[in-house]
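Following this line, the structures themselves.
Every read-out reported here was derived from the displayed coordinates using simple, explicitly stated rules and does not represent laboratory data. None of the values given here were measured: they were computed from a predicted structure. Cβ atoms are built from the backbone, for glycine too; each structure is taken alone.
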Structure P
Amino acid sequence: MTTTAPTARASAPRRNPWAQTFLSPVPIAFVGGIAGTSLAGAILAGFGTTVLTGWQAALTGGLVLMFLIGASGRLNPKLRRGLAAMVPPALPRPDLIVAATGVLEAAGAIGLLVPATHRIAAACLALLLIAVFPANVRAARLGDRLGSLASPLVPRTIEQIVFVASCVAVAIG
């Protein structure tokens, strides 16, 4: 009879908190939207048009893609459950709050695309980002209990400041 020695379980690799925050779908969508809009603007400029050129168009493209990706997560019932755990417990119906923020994000993203509403949409989205930030603080405090949804507070705060500042920049043009 042969026996084998118990194998040592490898501990799970620790994730870099900065990479965990900045290499997630929402910031990647933001940067990708900026890059994609800039590239499209450069290509169109070659044809003599100024559509999609300039920093405001690029930033708007990044915000549109970012908010659409964010909305898709909040409107997906499987992901919504995890996001609802981030909502401070004093608020009623966290699932409904998460779904409502998803609808607001989608509406804001569409509003960013309409010239007549893009400034007010950007301002409203900045306010929405500020309003939901307590959920991010709670997620950071809960840490691993939320799994991959939790981001450490310092990188998440920096990320949120960039997003709010981008909305404000688009709003004031």
Structure Q
Amino acid sequence: KLYGYGEDGLEIVVGKLLRQNGMTISTAESCTGGLVSNRIVSVPGASDYFLGGVVAYSNEAKSNLLGVSEKTLSTFGAVSPETAEEMALGVRKKFASNIAVSTTGIAGPTGGTAEKPVGLVYVGWSYDNELGSKKLMLGEMTRDRVRLYTSQMALDVTRRILSGMSLE
């Protein structure tokens, strides 16, 4: 694991926080392909707080399943803070969860451009009346490592929100 707390990985910490607060979570994933959901459900008792997730890899899926506007996708692209935030809001509405987290990015090894290089990812969230996103520039690394680091950031963002911590 990349970092955790004592013997607990972030998925365990997030699960404890959700359970303590009587809250639920849902996920919307693109570049992580279900890895965030997989990590959440790897914790025994996750059914107490995990309502579901959507893997929306194509723009059509982002639009049809999560309600990401076609204008957002055409103006900003699939890999953008705007899309990450709309994905989180859409999945939160779909499952009526207390909090939602989303991932979108370029895992590589191809698909990058000068403006949006391989390793550029956004983690979005929707919680209370708050909608936000965090940009990560992971650089050139393996596809699996980009997915792992992105899932770690998604769980850490969730931990920070649930703990009332700064996201900086």
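Structural remarks
- FRET efficiency 1/(1 + (r/R0)^6) of positions 19 and 75 (r between Cβ atoms, R0 = 41 Å, to 0.05) from the coordinates reads 0.95; which among P, Q: P
- Structure from which 25.5 was derived, mean count of other Cβ atoms within 10 Å over residues 27-34, options P, Q: Q
- For helix-only ellipticity at 222 nm (-39500 (n - 2.57) for each DSSP H run of 4 or more, over all residues; to 500) computed as -23500, the structure of P, Q it came from: P
- Per distance in nm of label points 7 Å out along Cα→Cβ at positions 83 and 115, the highest-valued of structures P, Q: P
- Structure responsible for 0.9, with distance in nm of label points 7 Å out along Cα→Cβ at positions 107 and 131 calculated and labels P, Q on offer: P
- Cα extents along the principal axes in Å from the coordinates reads 81, 42, 28; which among P, Q: P
- Structure responsible for 15.1, with mean count of other Cβ atoms within 10 Å over residues 67-74 calculated and labels P, Q on offer: Q
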